[in-house]
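Right after this note come the structures.
Nothing in this text is a laboratory measurement; each read-out follows from the coordinates by a stated rule. Every value quoted in this text rests on a predicted model; they were computed, and no experiment measured them.
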Structure P
Amino acid sequence: MPYIPEETIEEIRQRADIVDIVGSFVQLKHQNGDWWGCCPFHKEKTASFKVNKERQAYYCFGCKAHGNVFKFVEEIVNTDFVGAVHWLGDRLGIEIPEGNFHGSKEQSELRKQLRERRQSLLELAAGWYHVQLNMPQAEIARNYLASRGLDADAVEHFKLGYSPQSYDALIQWAHSMGFTDEDLLATELVSHREEDSRMYDRFRGRLMFPIWNELGKVVGFSARVLDATAKTAKYVNSPESDFFHKGQILYGFNFARQELKKFDHVLICEGQLDVIACHRAGLVNAVAAQGTAFTEEHARMLKKSTDKIVLSFDADTAGNKAAERTIKMLHGMDFSVSVATLPEGEDPDSVFRKGGGEALRKIMSVTQPAVHYLFNVAKNVNDMNSAEGMSAAVRYVLEAIRPIRDAVIRASYCKWLAAQVGHDERTIVNELESIQAFDARPMTAQHAIQRIPNRQVPRFYTPSVETQTWYMLLDLTLHFQKLAQDFAFLEEVIIAIPPTPLGQAINVVALYTQQDEWAGLSDIIMKMDVFADADVARAVVASEYKEYVPADGTIPPNVQKAFDDCVVRVKMEALEKAIAEKQQQIKNAPDVDKQRQLFDELNALTAKKREMKGQLRRY
């Protein structure tokens, strides 16, 4: 990692006003000493994104995004810490000197040069493979490209290439260019045998697709086999390295990134040739996951540009399965998802080859909501004339509706589904409620009490399990305003709130308390979806602590101790995670100096944990 002097980072930290930086992306409103706005990292209608000028920090009560000015820039600009420092430096007019975080200045410069050298090797290797495509031995690759209808412009634009059928052609070329075996191993362009450490070219006799990151730098390759009779994987991809992280790569995103502003959605395909076909047809908003299924990390990358996604997966069983999984995930991340349905047995590449750009654009322009698509899939695999088949189809579709957090959208889809199967809407809603983690409808206090498990909860004791800890915190903060006020500004604890019904209820307590609206919180929570959860209902209507609420608002010592113990327990759990991470970092430390530094940090965390443990005592 490039080194930036600590004094430079500190200068940026001192001069950068987080309200000014966030305000350039989000409309903020000043209220009760803080700045509030709609979160830029997830879709919401009510402002739950808080920026604290004094602490120079932000926190979202909805998606729990949090951090300082550097973290905000990392997320909003889609870069790393070094990129965020450079971005802020440019904005503030601060020059950024470069080096490396560890070791002497000479060592830092050496590491920087090594990374730049190896990045250059990847770029040059892509050019070398591209040149090899015109060599006599690459006739098999050129014939394959011709059979797939790829013209010279497409080959040039996507820098397609050929890896010779040789064990060391790339190695010899790299050596002639002055690159070392260490460079080749670090970039994963070669493999080596364990028994004799002999190196050989990783890619041989294959069509080469350079893989770029979102900034347009080559980070790896995908290689397609050309011999149809070869008993080997059709595609071989670069393994994970310091340059290539498949979970963070979308093929074509380097071309699509700026173009997404012109479209109202991103088009997700399954493979490189599908992306290339779409781009040739003018659909330059097309991307594809690289060597992995579409992930939440991919979705977060796209969220910064759009919240609308169109899926274009192969019209087969595997494609339907991939679409089903991806739709559920995207619904849970507040994306609007549609599907472009391809003719059976076709993919974007085959459509383009048969009908050209106009045919592909026409098919991709006809989309249907993801829920409608899944219902059609369900009808094809279930006997809709039988009660069992209809039930299976309905549940299949409801599984994709369930993650949708917008109650209006969820209800609309239930109404639509009811009409399709000829059932009453309430029947569909009831079925959805039966498979949800908690009800989608408000419940009365009497109904909630009936659902409370018959278990006794000790009033004052050191909590030993996470659920019990959060239950106690909700109970205490709902019934003691001062404790709620103390809790609302414990950022270290708020960040750790889990995404459960209990956690959502506690988030509401913190959000309303910070805005001086603590009064009436129990009534508010009783009208929310989370009130259907047994622990939430118990805290609201069957409090373990309500009888200890004094008229003068003071906090009894035993109640204060219960609250303090819960807070310490949450902090201890966070410390335990930090200790585990530090232990893993020590195992992966690159040198003795770094290992020594990490041991010091681990000792400090362990000492802090012992100190906190001493604060806990049972009543």
Structure Q
Amino acid sequence: MAPLGRAALLLAFGLIVYALLAGSYAAWRKRRRLALSAQNALLAAFPATLAAGAVLLVALARRDLRFKYVAEHTSHNLPLPYALSAFWGGQEGSLLLWLTVLTGYAALAVWLNRRSHELMAWVVPVFGLIAVFFSFMLCFVSSPFHTQPAPLDGAGMVPSLQNPYMLAHPPILYLGYVGLAVPFAFGMGALLSGRTDERWIVATRRWTLAAWLFLGVGQLLGSHWAYTEIGWGGYYAWDPVENAALMPWLVATAFLHSVMIQEKRGMLKVWNMVLVALAFNLSLFGTFLTRSGVIDSIHSFSQSPIGAWFLGFLALMVVFSVGLIYLRLPLLRTKTKLESLVSREATFLYNNLLLVALALTILWGVLYPVFSEAVRGQTRSVSKPYYDFFLHTFGLPLLFLMGLGPLVAWRRASLRSLGKTFAIPFAVSVVTGGVLLGLGFGSSWAGLLAYTFSAFVIASIVLEFVRGRAAAGGILRLVSRNRRRYGGYVVHAAIVLLAIGIAGSSAYQTIRENAHLRIGQSIEAAGYTLTYRSISGVKGPDYTGYRTLLTVSGHGERFTLNPGQSVYTGDNSANEASIYHDPRTLGDVFTTASIPPGEHGTAIDLTVLVKPLINLIWAGGFLFVFGALIAMWPDAVEQRRLAARYAAGAAPAGI
């Protein structure tokens, strides 16, 4: 089987190299038939890569330990779902996943836009340039098809990865990471072809939305995994690899807002090219962080030879995109100017600047330890207060702008119209802030502002829906007429839930740590009484351990919790948190338990965290997906409008 996998990768590499070289020559010399041949080669690279992926999946399912990769990441007693998830659990498999998703995206994008000949002639070589690197790495540097004499058993899987969320979190995140290659390829293709109008934006609008959606969902799944699996009671620790996923999402968010200005007013062409290049290069940077081991992280792999390759490729892509934007500046400049600092264009621009500023400050926090070690010879890192400061500095104004932007007119807004428009949302936010202060929520200024601004945004969204419904004659008709706009409002509502959940669980949480309890003893936490009743052993496919029994009462409710620990193959242990979702507070009672040395279960060290409103974060995730799907849903009216607009040439198909 290994030779088949290697042959499939070599075939894919050959096809991709042909797509790059033949496609570049065809675009340069305007050879249409050769350009179509390059497109076909790129299309054929996907099934070849898929075949290589199928070989690895079969080897993982069979636990074929002759494959070195399989032996390093699975074992005979590892359950089948987790054995298959080892596909993306290691370095070589993750690279193969990257290439598979990339060739799949490229093939679909090329097929959907095959009529846009002039643009696609240059898009294909850009896809080829990206894919050549990953296929080269898999063929000649870090192959998943190296073989060895089969050992008696494999090394198994890290316990924290044996979690249902790990079956979905990495591949969904990769769909987001790699998805940003599509708008990047089209943007660079537009620059190379000299077609710098908004056609490339229209062609990639839903691609960008899909990548942005996958990145957001992937991060939420990762946060919930960290919350339930690691046993620390948190969901985001500003870990370098967590940040690496957040940064391209922030820049993609800015891009999705700013392209509306280009479509509406023909402005910000240079800025949009910068954003699409920055988002993709940050996705490459995130992959570099995970694969190189250059920064300590619970997510990153150990030091490996591919780090230098990744750094070189990242530098190449930065130089390529910056140089191309610079060379095409005359084509990107527009005569349309910002007419007023009080307009919807201006609020979108403020939004963009804050999002990019937040992404760049996070980037500096990630890179600072590397620069510190290189310059001073000492590794120094920035801590949570650094990130929290900039989250408050940039995040709170962003939250306010979400309510402000939809209510401000395009081009120019008068003070009189603003006063009438903002009267209701402003009153709602002031009343909300006053009530919260009266209830004693003034201990955290950031939390208080988050709640107050959230009320302002919700009031603005409701006002927009009420006004639109009256004019359209119903909510469904209103949304169907402008899915992007009202889908965006639903996403804004989801971000509000996220902000309230973060403020509630972070600014106002109650914590009780390391209570030493013997059987029959109790602890009080935020009105709950937790009593340690008993302990029992458990056994799974590849682990043994114990679970405690806690009875909990309070606030008119009674329930049980079963925190404990599991010990996996190789004496790797993992905390098993037990969580009660309280419908009264929309929060959690979170517990972990460990046995002190020498106690043998007669006593435990119990940690209890009561986290109000935290479930709004996960509820916001569902609403986020719903709003994004509304915005992505095909609109026949919009397609007819675009067809008429681009009647002189082929209208882009998008996705």
Structure R
Amino acid sequence: MAAFGSFVLLIALALAAYNLFAGAVALRLIATGQPARISPERLADTARRAGIAGFVAVTGAAFALVWLVFANDFSIAYIAEHSNRALPAAYKFAALWSGQEGSLLLWAWLLGAYGFVLRLLHKTDVKLYAYAGTILAGVQVFFLTLVNFVAPPFSLLRGAIPDDGNGLNPLLQYPEMVIHPPMLYLGYVGFTVPFAFALGALMMRYPGEKWIKITRSWTLVTWLFLTMGIFLGMHWAYAVLGWGGYWGWDPVENASFMPWLTGTAFLHSVMMQERKGMMKSWNVWLIFSTFALSILGTLLTRGGLVSSVHAFAQSSIGNWFVAFLVIVLAVCIFTYVLQRSHLQSEQRLESLVSRESSFLFNNLVLLAACFVILWGTLFPILSEYVQGTKVTVGAPFYNRVAVPIGLFLLFLTGVGPLLPWRSTSLRAVRRNFVIPSIALWGTLIVCLVAGVKPWHDGSFDAGNFYALVAFGLSAGVFTAILSEYLRGANVIRKQTRRNLFSAMYLLIRRNTRRYGGYLIHIGVVIVVVGLAGSAFNRNSESELTLNSTMSVGPYTLKCVGFTQDSNLNYNSEYALLDVYRGGKKQFQMTPEKRVYLASQQPQTMVAIHSVPGWDLYVVYEGTNPDTGNPIIKAFLNPLVSWIWAGVIFIVLGTFVALTPNLAPATVALRVAAAQPSTAEAAVRGGD
């Protein structure tokens, strides 16, 4: 099976190379109109079919590696390093992406899958899809070169074959690790598709904005995968690492966040190009940057350039990614310079107080956040290169800069939907902003009365101040979005005489893109509320003897036992803790510490009890070597569950935005005012 896997990988590389070469030749012949012995259209079709066959070949290689993992074939170096006999089946499957070679094979397979779907849809616009398919083939050649010659997953182990493998990294033996990396990869790899369409459309001077409409669903689905991957990673870090947090500005966390920021900016600004013919160069470079940042993230993870619990070991493979990134940027710059006259804007910004300006400011803020994170991530590398000493940039730097940027972005999230296109009037400002302003200031007053104050022990507390601002802005933004829903629903209710809920459903179905976006914004607001709760985290640590207690917040934890257990995969020890509140027992928690037998590496298994207001988060930190008593650390983390609830709204909103609109109404709605409100415009189908 190993020989089969290696063989089909070589076949896949040959097919991808043919797809690239034949596709490029065919497109060149079509562009120049030169006579040829073979029809360019026929040549392009053979290139397309080679791309489809290449996906089948890569699928065969991925299947072969998974088969060998389940067969416990430790003659394969990758399997001996990342699996063992006692590993549960789900984690054996996850071994496919747990190491360098397997994760690169997964990258190639997912890219092949995206290309497979794209090539099946080629009849939508044959020439544009041919350009995009050829560019995808170029990217695929790079990754297949890596898995064939640089990091082959089927390499045989040198020396004696062991009876058992080293096992999967304990950090990866958690249910979410079966789905978190594939989700993240689906996002990383998926941005190759809109990149290919953008570059192809620019190369062929594709008329109009049709390429954006074609790739809208591709981009939104890819963005959703990356979003889910990021939040699954946050939850994994929260539940497994045992430090009480979910985001530590780790370099690899940053690497996934940066393309998310530029991808989010692209999704917003393409509406400007579709509706107004503006920001064409900006949008092209946003999607170019998003793809480049995805490759950079892969480089940081695999090149050993940064220290991270997510990163692979030091490897020379980083040089290959650097070379590929240079080639990609060179091609993008060359194509843009050659075709920049095709990207002239058709209109100009007419007012700073308009929907257009809100999109522009939104983009600038997102890019500012991306630049700050990129600078902080690369600074240790640059400092070591220049000074010979690696200067680490920690969480305080990011929080000091990124948090204010994030709050301003939240403000724009609420302001943008309330502004009409082109320009606005003072009357419209009053009508649209009065209620959200009342909600904002009312929330601030309530928070101050409740004790959320921007000072502590007589000194300014930045964490409390930012949390206070976040709560106020979140209330204002939520009210602004809700008022937009209600205004639009009332227009439909008056015209159709339906009830309010039925009118809201019809409103959403008539403009799914707009109101799905609003649901996503509501999800972002809920996530921000959850993040703001971290300013009020509390923790306590204590060595417990039998029947002794410790307190954190309103809870008292009583140790009623500590014991040990074992199975074929790991040994464990854990504490039994009864949790009391107000003198009454509420529930029991069992934080655990494991030592995996194959690798002899320890792993913390956190006990978490969640309610809407907070999480009780308990960690078994080990035993005191002198007394043998367990050491317990308990955290009270407010509003963490709001983060995961917000993700549900984001996912729901994305699905709504991907749903086709209902057919337009046959009778236009009667408009009372000469200048329609943004809600009325939305009802009639405007973005």
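Things worth noting here:
- Mean projected area of the Cα convex hull in nm² derived as 34.2 - corresponding label from P, Q, R: P
- Structure from which 72 was derived, percent of Cα pairs over 14 Å apart, for residues 474-553 alone, options P, Q, R: R
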